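Following are the structures in question.
Throughout, read-outs are computed from the coordinates displayed, never taken from laboratory work. What you see is a predicted model; the values in this text were computed from it and never measured. Cβ atoms are built from the backbone, for glycine too; each structure is taken alone.
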Structure P
Amino acid sequence: MSNIINRDIIRNHIDTIILRLLTEEDRYGYEIGKEVLIRSGGTYQLKEPSLYSAFRRLESSQFVASYWGDDVSKGARRKYYRITPAGTEYYHRTIEEWRMVKQLMDRLTGEEG
């Protein structure tokens with residue numbers, strides 16, 4: 001059995017993962033991808049296309065806002081993202097939804113402890 005998590009299992013939760021990281025501090029895209037890999041112990045990698053699609057989706061829903069940072073890395077400015085009040089509210093709703101799904105899955109699979 002592989003230690004890598006199937007992307008399909010996490011796909012619908014990418015927004016929640018990104019919003020969680022943004023509750024801690026404003027971040028730029030590459031930093032978020034790197035942090036996901038570190039926190040997952042290398043078992044989940046958030047690919048760039050998924051990451052930037054999520055940013056577009058979250059920004060169009062006004063859950064995040066972006067701005068250009070003052071720092072310059074290798075000649076390019078970084079685009080930072082910050083969570084909005086609506087994004088914080090949405091994040092809390094999705095976490096509660098996840099808890100309900102987890103409880104249901106635990107009951108249905110007999111993993112209830």
Structure Q
Amino acid sequence: MTYDGGTGIEGGTLGKLTLEQNNPNPFNPKTEIRFTLPMPTEVSLDVYDIAGRHVRSIVAGERMEAGDHVTAWDGHDGGGHRVSSGVYFYRLKTEEREAVRKMVLLK
């Protein structure tokens with residue numbers, strides 16, 4: 001497998017997993033996250049703070065079909081509390097691959 005420079009990870013004949021840059025970025029109070037799956041798979045999409053601490057699961061081990069998907073993050077942690085301004089990372093993980101991107105929340 002090789003990292004393709006930011007849009008995801010490409011490998012073998014399975015096609016391409018893509019994780020797009022969130023939009024808008026920076027954001028307040030909500031941002032959209034788009035990704036493409038090359039095949040049906042179990043998906044997790046999680047948000048982490050700059051220190052690597054888990055902030056929230058947006059998609060938690062859900063089986064999804066191949067194709068384009070869009071979800072959103074509203075700047076709240078798993079307990080429903082607003083998080084502070086700063087840099088966050090979102091990680092898309094499937095059964096075969098994963099991709100990470102950076103986003104900025106401004107209040």
Structure R
Amino acid sequence: MDKKHNEIKLVIGAGEYNNNPGWLHTQEEELNLLDENMWQKRFDTNSITAILAEHVWEHLTYEEGRDAAKICFRYLKPTGYIRCAVPDGYFPDDSYQNIVQAGGPGP
């Protein structure tokens with residue numbers, strides 16, 4: 001299905017949020033960042049315009065993060081991009097740090 005779109009904009013680990021109109025929102029069970037077989041079934045190589053991964057990479061080991069980046073790169077168009085955002089460990093707000101910390105009360 002996704003292979004037929006001209007411009008694919010993909011959200012990895014969208015959670016309960018669907019605040020990017022026109023983007024394809026996925027969860028881990030739909031598209032595992034580390035399972036290339038899942039990617040092959042949904043996308044052609046060099047076919048994705050943009051990938052958004054917010055609060056995803058910090059849950060990976062160093063090796064998993066590197067492997068995930070390689071898979072994403074393989075499926076991005078030559079002019080495509082990835083936006084990867086992780087919690088800001090330097091943000092000077094204790095309540096924010098408590099929510100985003102590993103094992104914290106946040107989602």
To test your reading of the models, identify which of P, Q, R gives -18000 for helix-only ellipticity at 222 nm (-39500 (n - 2.57) for each DSSP H run of 4 or more, over all residues; to 500) when calculated. P
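Which one of P, Q, R has Cα Rg over 2.2 N^0.38 Å, as calculated from the coordinates, equal to 1.04? Please list the in-between numbers first.
Numbers: P: 1.18; Q: 1.04; R: 1.14.
Of the structures listed, the value fits Q.
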Could you tell me which structure in P, Q, R was used to calculate distance in nm of label points 7 Å out along Cα→Cβ at positions 43 and 59 as 3.2? P
